[in-house]
Structure P
Amino acid sequence: MPLVLSRLALLVGACLLFAPPASADPVFDVPADVETEAVQQEGDAADDAEIWRNAAHPEQSRIFATDKKRGFMVLDLAGKLIQFFELGRLNNVDLREDWTAGGDSRVLIGASDRTKLGITFFMLDPETLAVTHLAGSFIDAGLGDPYGLCFYRSRKDNALSAFVIGKDGEVRQFALAPSSAGEVEAKLVRSFAVGSIAEGCVADDRTGALYIAEETKGIWRYGAEPETGEARVMILPVDGKDIVEDIEGLTLAASGETGGYLVASIQGNSTFALISLPEGKLAHRFRIVEAPAVGIDAVTGTDGVAVATGDFGSHFPEGVLVAQDDENGGGTTQNFKIVSWASVLASLPTR
């Protein structure tokens, strides 16, 4: 090789060796639309939320959220507190419809209970919108610190189960069934270990997939049926760049039979990852920014996140996202921010 070409080849090689890595996709900004009333306790108190869509009257849908120092909150889409249950340190929350109580269809809501060390249950009457605490339905999880919680309804037999995750990553799956009085009867059907601290989880009733966030490692996909055991696949590892510690809340924005997004709150850089389904690949990232026109601050350090798609009335025509905000503006205590899912989708690039 001629000397000039040889030197050129070395120069090109050096440039490739020391060139900065290709930049990741940009993080898109989405403003919040509404914020909820703040929790009453100082410090890290707000934690997780779940959303129930009122199909008959979408604008009268409900948000269920935990104040992990005091109890359970029931809020409307304007962020107003409707009911509060002072029950101690409740952490994560999930729900499923079609729970039978006395021959009537109800909405069953569960929350991981770090005071009594198990699962506490509530029930919503979709006609009156009243929420009651099922005081006789507590489940002892057999864990030192019940942290994460999510429900799963099987397409095979319509059976409902609950996953509860200890702070150390130990997981228990309980089969749930209503008693004649509408209380919850439970049976332990599976136990396994994630490996280290884990909290966020969500099950996809459509596909039978269970997603669990191991906070410093990444997001795992398991099978949600009890017989699937401990088999798992890592779908989104912590890379220290775009996906950093800690991965906290997980939720589904379902679309069709298998599509939509798995949404993860990345607490370490205050972003949200959208993972395309069913393939489980990182598609986009966004942050929730301040909305000065309505006096709402940006969302930072999110713990729990929830999404529900569908018609929620004129303000939320395609769905609702609710995110815990670690540092509420104006020096007030923590709260939750409510975002139109249509705004999230509109901010994303088409590919």
Structure Q
Amino acid sequence: MSKVRCFTSASFSYLDRVRVLGETIRRFHPDWEFVFCLSDVEPPGFVFSLEDEPIDTVVRIEELGIPHLDSWMFEHDIVELCTAVKGKMLCRLFEQGAEKVVYIDPDIALFSDLSFIEKSLDKYDVLLTPHQLTPDEDPAVIQDNEIGSLKYGIYNLGFVAVSGRAEGRRFAKWWSDRLLTFCFDDVPNGLFTDQKWCDHVPAFFNNVLIIRDPGYNVASWNLSQRPISIDADGNIYAAGHKLRFFHFTKITWAGEVMLERYCGDRIGVFELMYWYRSQLDLRAPKNLPPRWWAFERYDSGASIPKSHRTAYRKDKELRNRFPHPYSTGPDSFEQYMAYLGIS
């Protein structure tokens, strides 16, 4: 059976989550190679060493060969950037000879093996998990979940698995091209980073498997149909199926509100939340400033407003005039925006 290369994408602010993901991958799949695609730079006083991490390989954003990197990065906020590199990273792994690649979001943890994924890649070229598997009846739930999926994407791209065969590589190239140009959180214009693009996948590509097992990619947006239970032996289930992985998205605010809304009188999901928070506390990086991201500021130290990034992205003349938009000083993009009074 071909070796699986599994990767995630994040900044240092999510390193605690990457560590939990890496440790759960090693627990169930010690033979997989776990790769961290990093869109960040260490702050002064912070040391990042692979010897101390449950990570096999790190690929930094500058290694991906993205043209005009400074200009391209500047167009994106932190979520958009860490998402936009996923297609390029997928292509890189195939260029290195990977035969099976699995992407998993950093805020996911495995609770049992994913051997079904590994075996399915022998037959299928793209594996996706839908946000919803079963229609709801409650109008409020339909609004939250089914209409939410129409806005943000039918499939959750916190997980995708792709084969290194021709059709899988064709998907990777298409997805990479789209993300390099159109990976923005712009729901009114039909974009939600990488996710909405994959609504096209079952129509555009062959050998696509839609995973309908409720144990895969359980999260706040499908908990109404996938109640969590834990038996006396500690086995965890979602809608009676073995829990494979749980997506702990936004657990400190919106995600937790939705979990409380849909858990009913079942406390199993809160036992998972308690466990996950405790794991994050144990693995919090030392000497990392809160909410650190190296690319959130101009070289002057001033924070970059979203309006500056959007203006730069939408105006080709600005991109040509200021190819290094992070720079400060005379005739810089920062100075130009200050002159215009745009904040």
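We did not get these values from a lab; they are worked out from the coordinates using the rules stated. Keep in mind the model is a prediction, meaning the values are calculated, not measured. Cβ atoms are built from the backbone, for glycine too; each structure is taken alone.
Here relative contact order in percent (Cα under 8 Å, 6 or more apart) was calculated and came to 16; which of the structures P, Q was it taken from?
Among P, Q, the structure yielding 16 for relative contact order in percent (Cα under 8 Å, 6 or more apart) is P.
Work out FRET efficiency 1/(1 + (r/R0)^6) of positions 127 and 319 (r between Cβ atoms, R0 = 35 Å, to 0.05) for each of structures P, Q, then name the structure with the largest result.
P
Can you tell which of P, Q yields 1.05 when Cα Rg over 2.2 N^0.38 Å is derived from it?
The read-out comes from structure P.
Determine which structure produced the value -2000 for helix-only ellipticity at 222 nm (-39500 (n - 2.57) for each DSSP H run of 4 or more, over all residues; to 500), calculated from the coordinates; the candidates are P, Q.
Going through each structure in turn, the value belongs to P.
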